[in-house]
1. Looking just at mean count of other Cβ atoms within 10 Å over residues 42-49, which of the labels P, Q belongs to the structure with the highest value?
2. Computing distance in nm of label points 7 Å out along Cα→Cβ at positions 58 and 90 gives 1.4 for which of P, Q?
3. Quick check for you: by distance in nm of label points 7 Å out along Cα→Cβ at positions 26 and 98, which of P, Q is greatest?
4. From which structure (P, Q) was relative contact order in percent (Cα under 8 Å, 6 or more apart) calculated, if the value obtained is 37?
5. From which structure (P, Q) was helix-only ellipticity at 222 nm (-39500 (n - 2.57) for each DSSP H run of 4 or more, over all residues; to 500) calculated, if the value obtained is -12000?
6. When you work out percent of Cα pairs over 28 Å apart for each of the structures P, Q, which one comes out largest?
7. Which structure, out of P, Q, was log10 I(q)/I(0) by the Debye sum over Cα atoms at q = 0.14, 0.17, 0.18, 0.25 Å⁻¹, for residues 50-105 alone derived from, given a value of -0.82, -0.92, -0.93, -1.01?
8. For distance in nm of label points 7 Å out along Cα→Cβ at positions 18 and 114, which structure out of P, Q has the highest calculated value?
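Every number in this text was worked out from the coordinates using simple rules, so none of it is lab data. For clarity, every value in this text was computed on a predicted model and none was experimentally measured. Cβ atoms are built from the backbone, for glycine too; each structure is taken alone.
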Structure P
Amino acid sequence: MNLAHPKTELQEAWVDWISEKKWDYFLTVTFRLPRVDTIACSRDVATALDLTFESRALLMVEPHSSGFPHVHGLVRHDPFMRPTPTPWELWERFWHRFGRSKVEDVKHNYEVSKYLVKYITKDLTDWQIYGTPRAWRI
């Protein structure tokens, strides 16, 4: 008899799926002005990423300590279409459009995947997947 917790199994499956992908950056965006629409938050961050055909992003929106949403995410830019923006370029773009931001190179896929999945599987968050099916296969 398997007594594993279904939520734990789900979390492990998510971590495995996300961590097998190559990612360029882990990002956090905290909005300067209060926002309440979590879907619009992730959509606006995805738009600012300027994703191309082979790009993908997994963006998770959670309540910040202020009570308003902020975004965490993983991003893979299309290596074939144009040069990948540097963390500094993305940080500057996010800072001007949204406010406090952080963009870091992904050094440990498994660890950042676990961090995001912890929030994805909570009931307090909204998450969105961006990119074409092809972008998620490569």
Structure Q
Amino acid sequence: MPWIDRRSPARVLPIALVLALTAYYLAWRVTTTIPPISDPVDWAAGWLFLLIEFGAVSGSVLSYITLTRSRDRTAEVERNAPWLAGLERPPLVDVFICTYNEEREILEDLIVAAAADARGRSERVMQERMAEVTKGLPIPPGMKLF
């Protein structure tokens, strides 16, 4: 929800509305759409589909609840940055690129673009940090120290 500030309690309101509508829908499904037990085949099929639907809705509800949570972890990151910088080898990171039936060439292009973006971001962060460290030193503009 980019249109609501992450720190705002109003972030919970749209999710609460969706959860209320979902509960209303599930109540309607159970009380109105399940066939009577006098027709056992339809009754069993109705409950089977309801259970499958309930499983899917449960996954969605967990996602909605997760979306309401936000925490500023800047202090935690800064506290652990020296530990990470002191590692001999940085940890490996898995990158998931959501695609469906894409051709190999398209996936390769996505991976190359993601790697280039990550490299550019890391260089910008290093330059910003180096500027903080060397602030006030008589270093010529444009000189790279790394």
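1. Top value of mean count of other Cβ atoms within 10 Å over residues 42-49 goes to structure P.
2. Clearly, the read-out refers to P.
3. Going through P, Q one by one, distance in nm of label points 7 Å out along Cα→Cβ at positions 26 and 98 peaks for structure Q.
4. P
5. P
6. Largest calculated value belongs to Q.
7. For log10 I(q)/I(0) by the Debye sum over Cα atoms at q = 0.14, 0.17, 0.18, 0.25 Å⁻¹, for residues 50-105 alone, the value -0.82, -0.92, -0.93, -1.01 is produced by structure Q.
8. That would be structure Q.
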